[in-house]
Structure P
Amino acid sequence: MCGIVALVDRRASYADLTETGAAMLAVMSHRGPDNRGTWQQGPVLLGHNRLSILDLSAASHQPMVVDDAILTFNGEIYNYVELRTELERDGFRFTTTGDTEVILAAYRRWGSSCVEHFIGMWAFALWDERSQTLFCSRDRFGIKPFFYAFRDERLAIASEIKAIKCSPLFRGGLNEQQVARGLYLGWMQQGTETYFNDVTILPAAHNMEWHDGRLRTWQYATLPTDAESHGSFDESVATFRELFLDSIRISSRRDVPMGICLSGGLDSTSIAGALASTGAEMEVRTFTAYYTGNQRTDVDERPYINHLLERYPAIQPSWCSPSDADVAESLQRIIWLMDAPLPSSSYISQYFVMKLAAEGGVKVVLDGQGSDEMLGGYLHSLYRIVADFVRRGNVSGALAELNAHALRQGLTAGQRLASAGKSLLTSLRDEPSLYRLELSRTAPWVLAMPSDDVAINLAMPRGSRFNAFLANLIHTTLLPTLLHTEDLNAMAFGIESRVPFLDHRLVEACFRMPSAHRFHRGETKRVLRAAMRGIVPDAILDRKDKTGFITPGHTRWLRGELRYLLDGSWKELDGLVRPEAVRSVVERYRKGDNSNALFVWRLAMVRAFLAA
């Protein structure tokens with residue numbers, strides 16, 4: 001929900017602060033169509049664009065003032081009902097029925113450690129008049145965005161980069177390191193870095209405090225990568241089912257209509273099935289995009305979705321099939337929304353799904369982000385599983401995994417050998433060096449800077465290689481990009497997107513499970529499949545492929561309605577690339593070579609982003 005702004009600037013006049021805050025809120029008006037509010041005193045301004053989800057009354061407008069604390073908040077604290085009951089026992093009294101007032105009370109009760117009591121997603125700034133301190137926090141997985149600029153004791157905070165660009169603290173300056181990571185790895189950010197030198201990210205699971213011109217950040221939560229339990233698989237399944245269903249229950253709290261972004265895959269279908277199986281089938285509305293018209297580029301999950309609709313016939317599905325012309329018409333707005341080049345055309349599908357949901361009158365959607373990252377849903381998980389066997393000296397276990405995967409996927413002899421080679425390489429290298437290898441070898445190097453100059457900042461946490469891989473997926477290599485696009489695509493249409501798999505209780509429980517409970521003998525997300533047996537149709541549980549909201553963009557759109565993105569001199573990339581290398585890879589693509597199609601897409605998106 002919502003868009004937040006916070007400014008602390010002892011050098012700015014009251015009028016200048018007012019003007020800056022107004023401009024920052026205006027450029028994010030799509031995030032909060034229901035109300036706009038500001039609170040200003042001395043050098044401090046808090047602003048808020050409200051998307052009303054809980055307690056729709058004016059009493060829950062923000063910034064909210066309770067005694068001498070003022071809050072601007074984006075997100076949802078799903079366990080606010082339970083927290084309010086606990087706080088009432090401690091003597092606190094509430095005048096609203098939403099979660100914003102609960103945050104203020106929790107801060108008075110527990111101080112900065114209040115966030116450790118929250119289940120949900122949040123990014124907020126809280127001005128404490130008593131201590132003259134701005135306390136800020138971001139949820140454990142960075143579901144809600146938090147960008148800031150800080151210089152000479154002056155601070156500007158916002159939910160979107162485009163708002164930071166309205167601040168006098170923004171002076172421009174492209175982060176060329178991030179351009180390289182975006183082109184070759186598909187990351188839209190790394191750690192605290194964005195595409196702009198002046199714009200910083202508050203990382204997930206971090207708090208921040210401004211006091212007397214000084215800024216301090218600290219981490220309040222970590223993943224238990226080395227705390228493997230010794231419970232049985234059946235115990236893991238029971239734990240997963242209990243926590244997942246409870247996450248669905250509390251993340252469904254709202255006072256407005258809700259829907260589900262549905263593909264035919266396991267994750268979103270599990271959310272829909274979990275809701276429908278609880279007796280709320282009549283209330284379940286789903287939204288899906290599909291593409292037809294070209295056999296080579298068709299992306300149509302409706303046959304799998306129909307299995308779910310046969311099981312739960314009262315579910316109300318909605319469908320859209322964006323034409324190539326629809327994509328071309330919307331692309332410039334999507335590029336503007338994202339504040340970064342699109343690393344894949346799949347995020348365009350998500351945009352149209354959110355548009356469909358908005359047209360259906362929905363203000364909240366549930367989506368399946370996070371499942372793959374904590375359960376090993378990607379192919380590269382196999383290499384880490386095998387690497388763990390190799391590093392323990394268990395060659396038979398490694399071979400069993402490789403053989404099971406090969407049989408499950410129907411691999412050729414050459415593909416089997418490639419899997420074994422990648423697994424062996426993974427056992428010999430740490431995560432940073434593996435991604436550095438990917439950076440330098442996955443596509444022709446076209447940048448002016450050498451690949452060795454690009455910083456790859458990944459952690460190697462204690463525990464299994466499998467957990468280390470997943471932890472980096474969550475914190476750096478994939479999930480931050482997925483959540484960035486999820487938030488902006490949803491907010492473009494005044495929709496709040498919730499991701500029930502990223503309930504920290506569930507994520508931490510999965511990281512404590514033995515690896516084999518999540519990935520075993522070629523079966524990905526094993527514990528989820530077992531937990532959903534009887535709730536999700538077997539035809540979906542037993543799928544061996546993996547498809548999300550993907551598109552025919554890399555191979556069809558860029559040769560059709562979007563072919564203009566490849567025309568011209570590419571002067572927008574002057575100084576960033578070696579022109580002859582770009583011309584070579586683009587010309588091969590034009591002639592039908594798809595070996596670097598995704599890379600050409602990313603090149604085109606960097607160009608479009610810089611020209612916007």
Structure Q
Amino acid sequence: MVKEIIRQPIVTILGHVDHGKTSLLDTIRHSTVTEREAGKITQAIGASIVPEQTIQRLCGKLLKKLNIELTIPGLLFIDTPGHAAFSTLRKRGGSLADIAIVVVDINEGFKPQTLEALEILKNSKTPFIIAANKIDLLPGWRKQSEAILENISKQQEDVMRKIEERLYEIVGKLHELGFESERFDRVESYTKQIAIVPISAKTNEGLQELLMVLSGLTQKFMADKLKCDIAKGARGSILEVKEEPGLGKTVDVIIYEGYVKVNDIIVIGGLDKPIVTKVRALLEPKPLSEMMDKKSKFKGVKEICAANGVKIAAPEMDDVIAGMPIFAVGDGEDIEEIKAQVQQQIDEVMIETDKEGIIIKADAIGSLEALTTLLREKGISIRKAKIGKISKKDIIDAEANENDSFARVILGFNIDVMPDAVSYLNESGVKVISSNIIYKIIEDYEKWLTEEKKRIELEGLEKLGRGAKLLIMPNHTFRQSGPAIVGIDITAGMLKTNTQLMKADGVPITRVKSLKNGEDNVSEAKAGTQLALAMDGITIGRQVHEKDVMYSFISEEDFKKLKEYKDYLSNDEKEVLKEIAEIMRNNNPTWGI
């Protein structure tokens with residue numbers, strides 16, 4: 001039997017760190033005036049429900065003025081702001097979120113995580129609005145009321161001008177990223193333009209407009225998507241997996257359709273096959289309880305209906321991970337059919353990998369997808385993409401990339417290296433880069449890549465002969481031959497032991513046997529250094545004289561390779577290489593070309 005209702009739209013909040021995501025969520029959650037008020041905001045596991053009555057109280061006048069009649073029962077805000085929650089929560093066809101709020105500090109503008117959030121939203125085709133936060137921090141801003149447009153109109157002229165400048169900086173940046181946008185009251189088409197709502201999460205300014213835009217957009221453009229059959233078994237997504245004292249392994253679940261009861265059979269997506277178990281307990285926060293207080297914060301309930309958040313305790317959940325679908329087997333539903341539906345959903349999101357490339361690991365499917373998408377956009381190949389902690393096998397797999405040192409790397413999102421793999425990792429030469437911020441993982445990987453390329457190039461440079469020019473110092477002959485030992489002044493480039501030496505005729509006549517700087521033997525010396533040079537096979541006063549200028553002899557092959565490393569050569573090295581090339585071209589005009 002179908003029992004269709006309109007459920008609350010599910011809203012997630014994204015944005016750069018410190019731009020006010022958590023503050024906005026706290027302001028929305030605590031916006032009721034008194035505990036006794038009808039329709040106060042209730043807290044569910046992983047979510048806060050803002051009921052219709054609260055929306056009416058906060059922005060009823062605005063809704064009436066715009067001739068908008070509320071048809072949604074409220075708004076369900078995901079209580080864990082950020083990319084991880086957004087990308088973890090999913091259902092068939094994409095993200096579980098119906099709409100997102102991207103919080104941008106109006107004073108700072110777009111930052112790396114802002115851009116990352118927009119990229120993820122674009123790829124998941126999730127509609128969003130911009131909350132231009134911290135308007136109260138604009139120089140000269142004075143709060144007149146909580147209605148943002150009224151406030152803006154009462155500001156000094158220079159403050160109003162500054163607001164317009166900041167808003168159009170946001171409009172311009174969004175345009176660069178492929179989004180058309182406008183301040184919410186100037187939007188001509190909500191299907192073509194992103195609404196920007198100036199707000200202050202600290203002073204509540206703009207909150208009513210933000211809720212009004214969210215409510216109006218969702219009920220006007222998402223009516224079909226919000227239809228929900230609560231007569232069938234629940235359909236949900238796992239937000240977090242936790243160990244609870246006395247309960248063991250539990251899952252925090254966002255239910256987006258149907259119902260689930262204690263003792264119902266549930267099917268959870270698994271990495272190898274669906275996990276089938278039975279609901280032992282359904283738990284939700286006690287009224288007005290502080291979620292961070294671990295004493296008696298839950299109460300048991302018999303059933304939960306969409307859309308809502310609930311903690312589920314059940315056996316056989318040791319291998320459950322965040323981001324997996326969870327379906328309850330409702331009355332009259334076939335368990336094998338439900339298992340097939342769950343498996344199909346898992347198969348749809350399994351990530352296609354390349355024959356070669358790096359290894360990536362993440363804590364949940366959605367996180368893995370988000371990381372994969374951003375890496376693919378940068379042209380980075382992925383050989384293996386898996387969920388879970390970094391294991392010894394992962395390190396061995398990365399180590400197997402013998403022919404590509406740049407692929408001997410593992411990127412991890414929100415995960416650690418397993419304890420038994422740490423010592424092996426330290427000996428392997430495999431690089432692990434991890435963070436709980438996706439853009440930082442990619443940023444750190446690109447930085448490591450640049451440094452690794454430089455390191456490898458410098459190693460290659462060290463193997464080549466180097467250009468050097470030196471003067472045999474007068475009155476500094478310590479031995480004429482066997483070997484000849486003289487004082488030299490290196491006037492350009494770098495001189496290494498075992499380097500062949502020539503004069504201006506381009507013919508090698510000796511080799512650097514050793515270099516001594518004071519009491520110390522050295523293997524190389526740079527321009528500006530005076531030291532003792534020992535040479536075999538010559539006699540000072542015959543083949544070489546005091547005040548002679550000598551050059552290092554470089555093979556044509558080494559000279560060509562040195563040109564590839566020109567960015568790592570000093571200016572005087574480049575100059576001496578030019579002189580050496582001119583000497584060699586006297587006998588061979590195409591030498592080194």
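Rule-based calculations on the coordinates, nothing more; no lab input. Since the model is a prediction, treat every value here as computed from it, not as a measurement. Cβ atoms are built from the backbone, for glycine too; each structure is taken alone.
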For FRET efficiency 1/(1 + (r/R0)^6) of positions 76 and 468 (r between Cβ atoms, R0 = 35 Å, to 0.05), structure among P, Q ranking highest is P
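With distance in nm of label points 7 Å out along Cα→Cβ at positions 100 and 116 computed per structure, which member of P, Q shows the largest figure?
Ranking P, Q on distance in nm of label points 7 Å out along Cα→Cβ at positions 100 and 116, first place is P.
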One of P, Q was used to calculate relative contact order in percent (Cα under 8 Å, 6 or more apart), yielding 17; that structure is P
Computing distance in nm of label points 7 Å out along Cα→Cβ at positions 460 and 484 for each of P, Q, which one ends up highest?
Q
I have -12000 for helix-only ellipticity at 222 nm (-39500 (n - 2.57) for each DSSP H run of 4 or more, over all residues; to 500), calculated from one of the structures P, Q. Which structure is it?
P
Using mean count of other Cβ atoms within 10 Å over residues 60-67 for the comparison, can you identify which of P, Q gives the largest number?
P
Work out the source of 230 here, i.e. which of P, Q gives that when volume of the Cα convex hull per residue in Å³ is computed.
Q
